[in-house]
Structure I
């Protein structure tokens, strides 16, 4: 019996390097995030995911963003950066701050290593 290519189904998670990280805003808050990278090559592109409003269920672990991070590094050599905006919670954790109708999201941030 030979094994052919596997079908991608709803919960398929393909190989990638998935690094939890914290983004730090210019006003001193820490945002929870993850960077998913191809395993063996440099990414050809990076997708930065900014989720919908948390007041309507938006978070970095929404099924669309999660599936992008699970598959695109392996299928398209693409990095996927996703994070929770201010005061947003998901399985990955809760970002500091509070939702302010997205006014604070325009402040700059920089990446730091996870603690």
Structure II
């Protein structure tokens, strides 16, 4: 059996790893094994936090809606219940944006939910 060296594939794999590790501190940027460990961890965090970010935004929107609703004398749950009963289909992202940027429109929505 002839001896086969890995050749260009090994170099390509190393370059790919070190390219992903660019900007890391210490040996994590230029040592293959530590760079690989750092990349594995970073990619796992990135995957998990793409999902966590959606939860965090929903929490933020609810907090903003609740604060604005309490200014108008309602709690968040009363507002959402009233909107559901009135058949208003606005999601929390839009409600939070209205609460922050357009107080008069939000006041109208609150009045719809009160009726």
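No value in this document is a laboratory result; all are computed from the given coordinates. In this text, all values refer to a predicted model and were calculated from it rather than measured experimentally. Cβ atoms are built from the backbone, for glycine too; each structure is taken alone.
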At a computed 2.4 (distance in nm of label points 7 Å out along Cα→Cβ at positions 29 and 53), which of I, II: II
Looking at distance in nm of label points 7 Å out along Cα→Cβ at positions 37 and 101, point out which structure of I, II has the largest value. II
Quick one: helix-only ellipticity at 222 nm (-39500 (n - 2.57) for each DSSP H run of 4 or more, over all residues; to 500) came out at -4000 when computed from one of I, II, so which one is it? I
Where does the value 15.5, 59 come from, among I, II, when Rg and Dmax of the Cα atoms in Å is the thing being computed? I
If you work out distance in nm of label points 7 Å out along Cα→Cβ at positions 13 and 93 for I, II, which one comes out largest? II
State the single structure among I, II that was used to calculate volume of the Cα convex hull per residue in Å³, for residues 21-60 alone, giving 101. I
Given 18 for relative contact order in percent (Cα under 8 Å, 6 or more apart), calculated: source structure among I, II: II
Comparing FRET efficiency 1/(1 + (r/R0)^6) of positions 45 and 69 (r between Cβ atoms, R0 = 41 Å, to 0.05) across structures I, II, which is largest? I
